[in-house]
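No lab work stands behind these numbers, since they all come straight from the coordinates. These numbers were taken from a predicted model, which means no experiment stands behind them. Cβ atoms are built from the backbone, for glycine too; each structure is taken alone.
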Structure 1
Amino acid sequence: MSVIDSEWSLWGLFLSAFTSSTLLPGSSEAVLLLVAAKGYADKLLLLAVATAGNTLGGMSSWCLGRFIAWRFPARQLADKELRGVVRLRRWGSPALLMSWLPVIGDPLCLAAGWLRTHWLSSLLFIAAGKAGRYAALLLLT
């Protein structure tokens, strides 16, 4: 194993985690487990890289939601409320702990931006949820 292999593996993990947390499809969990199995880096470093990439991807969805809110403000939403919006209105930023879930996690981040949740609390809850998922996976390996 060379330093170059290790570095490229970390960048690949970061990019996979980032794209997996946007509205684009991806499977960062498989990449994380592969890189961990190959022993390219310490598990704590892998956790940090995967969490950073996945959190930044979630925040990009949050930013997209904030951008959409300029054109379509949330107050215009009448009776037809989406599940993610209902959860966010009820629970606030802590609902973003569930942003790691497949299918609903990405739209949840988008809805948080659209509803103008505070960026710092959104960032912290998104990061906590995603770090928890990756930590659980790394503990199993």
Structure 2
Amino acid sequence: MTSATTSENVPVPGGKLEYAVLSAVWDAEVLTAREVHERVGVPLDLVYTTTSRVLDRLCAKGLLSRERQGKAFSYRATTPRPEIERARMSRTIGGLFMGGARPAMAALVEAIESIDAGLLEDLAQAVEAARLRPRGEP
């Protein structure tokens, strides 16, 4: 992420289906619409046109680019996964903190502990590293 780019102006997938499609493209680097449908649409029992519409929406958001290859398009992610993950997390946590930071932090710690208590130590190390890092560095 460049210094001029913030999590607020990075587009993010709009839901689970958009995220699943974007993840499939990230994993493969380049996929045709048919390949995306086979990986995401078929397991979810979706029709091909639904998968195609999701690809169109992700292109319109600037998350995917497409290139014609014969009669088909191939799709490639335009934004690295870590950048999208940071933006998604920033928006999620920002929404949680609207009711107050302390209750949200307590809820976050409880949620992490319920998933895997060992993650609390990872969180503590990440917090300590953030404290020691000069302001403004990622």
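Some notes on this structure:
- Winner on distance in nm of label points 7 Å out along Cα→Cβ at positions 101 and 125 once structures 1, 2 are ranked, highest first: 2
- Read-out helix-only ellipticity at 222 nm (-39500 (n - 2.57) for each DSSP H run of 4 or more, over all residues; to 500), computed value -23500, structure in 1, 2: 1
- Winner on distance in nm of label points 7 Å out along Cα→Cβ at positions 37 and 69 once structures 1, 2 are ranked, highest first: 1
- When relative contact order in percent (Cα under 8 Å, 6 or more apart) is calculated for each of structures 1, 2, structure 1 comes out greatest.
- At a computed 150 (volume of the Cα convex hull per residue in Å³), which of 1, 2: 2
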